[in-house]
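I've put the structures underneath this note.
Each value in this text was obtained by applying a stated rule to the coordinates, not by laboratory testing. Source: prediction; values computed, not measured. Cβ atoms are built from the backbone, for glycine too; each structure is taken alone.
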Structure I
Amino acid sequence: MVIVDCIVSGRIYWRGELVDAAIAIDDGKIFDVGLEVNLPKADRYYRFQDKIILPGLIDVHVHLRDQELSYKETFESGTMAAAAGGFTTVLDMPNNSPLTDSPSRFIDRVNLAKGRIYVNVGFYSLLPKCLSEVETIANLGAIGFKVYLNRRYGFLDPSDYDSLKQYLNVCGGIGIPVVFHAEDHSTISKLEDEFRGLSDFRGFMWAHPIEAEFKAVNGVLNIASASNCRVHIAHVTSGLIVDLISKFRGLATCEVTPHHLFLTSDVLHKLGGIAKMEPPLRGIFDVISLWNTVRNGLVDVIADDHAPHSIEEKFGESFWDIKSGIPGLETTLPLMLTAVNYGLIGIGDIVKLMSFNPSRIFNIRGKGSIEPGLDADLTIVDLDREWVIDSSKFYSKAKFSPFDGFKVKGIVKATFVNGLMVYDGDEIICKGGEILFGRRIRG
């Protein structure tokens, strides 16, 4: 008689619909899915009556910090926040200190994370100094490369589109995606010089107009088309930009953050630096247009751009001196479940935008669906639970949020990573994460 490690039962989102069933898990993999009476006996049973079991959520845009920025976040605190937020896999951005911009620094960062992560972690790299090192870093297991067009990180001048084209030619040839922070550097620099005399948030906002985003995205798409390189545009802030990206289906994908969906620039009057991020919050018409593109299926991914800072870094005499970014790992899913409860999207959209599409776009095999043979990464949610967001209870070191005090409907009840219950709805129980190494797509 077959004995599996555990059985997890509840309402499973399986093959496009919610079904009352159970999942048999063995050796970190999904062994079978079906009625509990038809599954093998198990050592342990986890029953989540009336709760919804989703494929483990994947966040493709997370800043785990650590190294010289460990006062902001560590691999431990960041991945615990991920587990508590229902994420079983996160992809770590490379604008660290030191920057992840060479083969040796990539290896150092991966090795530093080993044994310290509660959920699965994959790693991006910045583009390296030499074109020849692109394939080296890809062979080391990078999930993708990240390019910042708003300011310089590493060796690439964000205004040097000729060099960028050379890098994209190489990335397209070896089949590795490139993620862009798409705000035009020259536009922003010129406007920053013009408005830097304003110490409040207005100067910063005016220096980051939607036109800078549109110009950068348009430039990236044209270069990517010529080089046949798959590109992913991060944190898009307007339906106008999504519509542009949608014209390059098959080559370009995009993500949208909850803060650009749930907040407008009006909150800056009240919250100031707590709500500062790049690209900045937009007006109500951009928010409405963004929701329309999400509902129309033009947005590929919901990602939170988890960017933790110390609380001291979110205040200052001048808005220019305040660090950009907010924590999001522990608020993203509750906000999106609230959208489900209000009929803005369906539970299937959550799976598509936060599990299936991320695994497909970044070629994260074994994840993104609930099927026999795939990794047993599961996110269990209570769609009916109402509660109030309180950042003081975050696992993240960043104990602030522009969503503090928001009443949400929907909460994480448990998070399973590689078959282990890492989070039980009340506390973190154990480490379950593994390092993920990229698998390139050729052709």
Structure II
Amino acid sequence: MSVNSRISGFHKLSVEERVLKVAEHAGIPSASLDTFIDSGNLPMDVADRMIENAIGTMPIPIGIATNMIVDGKDVLIPMASEESSVVAAVCNAARQCRASGGFTTSMTGSLMIAQIQLVDCPDPFSARIKILEQRDQIKEICNEADPVLIKLGGGFSDVEVRVIDSKDGPMVITHIIIDTRDAMGANTVNTMAEKLAPFIAQWTGGRTYLRILSNLADQRIARARATWRLEDLGGESVRDAMMQAYYFAETDPYRATTHNKGIMNGISAVVLATGNDTRAVESGAHAYAARSGRYTSLTTWEVDKEGSLVGSIEVPMPVGLVGGATKIHPVAQTNLEILGTKSATDLARTIAAVGLAQNFAAMRALATEGIQKGHMGLHAKNIVAMAGGIKEEIDIVAEILVKAGTVRVDVAEKELAKLRGQ
């Protein structure tokens, strides 16, 4: 059956009508889409406001990472992830550095950047100076766009202007730098850029095109560091193997990509659990990892004078407590209550600590038993469930698969048959 994706007026239908229409056009029984009608802990009317053409929700497991000490305070960390072993990894890494005080964090601030693109300037370097001369007026224009933010202590912070070369000639790029306080700030800085763009064109005689934030939030950097003692991490041989893993990631972009993906397993899970923008955080982190012109590790690992392993991370962290899904998603609100964070800065610092913990756990696993041992133990349970296992069968058969070193659906089906035959 040929499927036609042109459905006129789809957005005007109710959610139930959309589900029926999708079933009709896809040629599948409507009962197959009944699961969408049960929206779980996100009310359907809220989901329908969050995105266009909503037909349902897709719940993701939320786990709690225990053992975390962040800046001297014990914290429970809600993490939303579909990937096996992510939560357990953070728990184990945090437990192993509790004796040395856990994680110490800091933050550069809550500054976001919006860019305004200017073209067709015969004198781009002179235009740059003309824009910088208008700093006071730029501040006034930006602050007038969001008086509430000003009352909260935020608003315009600075302006930077660059001349860059492009295939179409020089472009003058204005950066307005805005303190967005407890908001991630995308809507705020975009509005300010829109207000400012006509004035930049007027001052310079050029034409403005793009007016939008940058997700390379390099003036909103979260930092975390921690120390793992030799007796807690498994001795010198484990430490040295972990350092070799770090040197590999620091040098080779193929390894660094997977190394940083592991870090983002932890970071994105907390970002998602709190209703923040995972794509913004991920794109900014990977761009930051390449800021030297070569893609490399987001973390740094060293050995201190006592022989302990010391890790640190610096990563852009544009997250907020207000606005977007963070404010309207009931689960995000509850997860923030569990975290007990009082500001976007506190949240960003905690997330950085989770990223460092995740990285420690991944490197330790790779340097010792290998990543598959712990990962496959949890993955095996999913495989057994896929094979039709239920309740206690899942644990029994998963253990058999792991011991045999063969975690496959066909093997799980055979073991289930044996178990049920008994």
Structure III
Amino acid sequence: MILYEPMKIRFLIFLLIFLSGCEETPTAEISQVKCDADNGGLTLPEGFCALVVADHISFLRHIVVTESGDIYGSRRNRRLKLGGLVAIRDLDGDGKADRVEEFGDEPALGIAVHNNFLYFGANKRILRHRLDETKLLPHDTAEVVIDNFPDQKVHAGKTFAITPDGLIYVNVGSPSNACQREELAVGSPGLTPCPQLVQQAAIWRFDTQYTNQDFATDGVKYASGIRNTYAISWNSLNETLYAVQHGRDGLHDLWPDIYEAQQGAELPAEEFLKIEQDDKFSWPYCYYDPNKNQNVLAPEYGGDGQQSGICSDYKDPIFAFPAHYSPNDLTFYSGQQFPLQYQNGAFIAFHGSYNRGPFEQVGYQVVYVPFKDGLPTGNSQVFADGFSGADAIKAPEDAEFRPVGLAQGPDGSLYIADSVQGRIWRVMHQKQEISE
């Protein structure tokens, strides 16, 4: 039997696994990694290429890549209440998944690896598995790190960021759009003060050295007035927490006498936040208007689209993105593979809009923001595009792919996860050979 070289390598790996009776380990050698000829359908800046690592992973959300190159992903379907985790391993060093295993059944969103533990966020708790790099699947039962987060139907998913010294910052989203007396009712005023700000629409801090913590008794409210952020990250360069907020909806639908339909589609901005101890941001009392470059009083609290009122009492964002782009993940690039202009900056995965009708839906991109001294230094730029697969999207279900998760690999590659077809791309600076 004659085997071509790639087949021979793969055959020898599996033969060794069979003979040894041990679980396979990932290969560290990445010299065989080749990008796909079409970059997996993505449009990237000159000098970059991509390959599809894995495909058709049901309900895929956020991802993390370990030092050995294994990929773990969260899985969550809010409507069907299904989920769990997925583990992915490349056995022969070609960059493609050879083993994909789903495990667990609790709907999960945020995911991270810290001190050999795999952390993941369910709706009401944060859990973790102990990892062993020689074994792809954890063999222990997940232990509870934090429990008893508020029970809510809206923005229930938990995302978080873990610092190198083990502090964990958890997003507890608002259970409403704008804290109205009658939720989503036309012209309904806002509750004053908004009772949801006591526990929700906030970032809470805990310590990962403890397990079985209770949200209400063991947490510290770190910052408030953040409607919901699935895109949250710790920037180790300046040891500061950052997030990109999901802005409110319905300005035109709920207040048609104040806002035209076009304004409802283009307001408010998605806000990039620098978050420090005891910061107070402006939800639900104000929203950020990118045309005025300032926070504007919300109509639920007497605003007319022009006045600022009490908005000066709250911290401003550091950057504003277009309305309804749905920022779903954020990572600061700390690798060396990408050119200098991308190092230490922020990548954001925008899941794309769903509520701009009758106008075109937008977003569905991975965007890069350059940083210096803890702040953006210039305009954002589209880094990865082509996810939607069509020139005009009228509804989000028309999009072929929607970027939802980001992770940096040990070699500095950027991994992107999609929630529609469950695809994972690996983006590299183009030193690798392109496959035919």
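In this comparison of I, II, III, the computed figure 27.1 for mean count of other Cβ atoms within 10 Å over residues 325-332 is attributed to I.
Given a value of 3.2 for distance in nm of label points 7 Å out along Cα→Cβ at positions 85 and 397, point me to the structure among I, II, III it was derived from.
Structure of origin is III.
Taking mean count of other Cβ atoms within 10 Å over residues 53-60 as the criterion, the top structure among I, II, III is I, with the largest value.
Quick one: helix-only ellipticity at 222 nm (-39500 (n - 2.57) for each DSSP H run of 4 or more, over all residues; to 500) came out at -2000 when computed from one of I, II, III, so which one is it? Before the final figure, lay out each step's value.
Values: I: -8000; II: -15500; III: -2000.
Derived from the structure labelled III.
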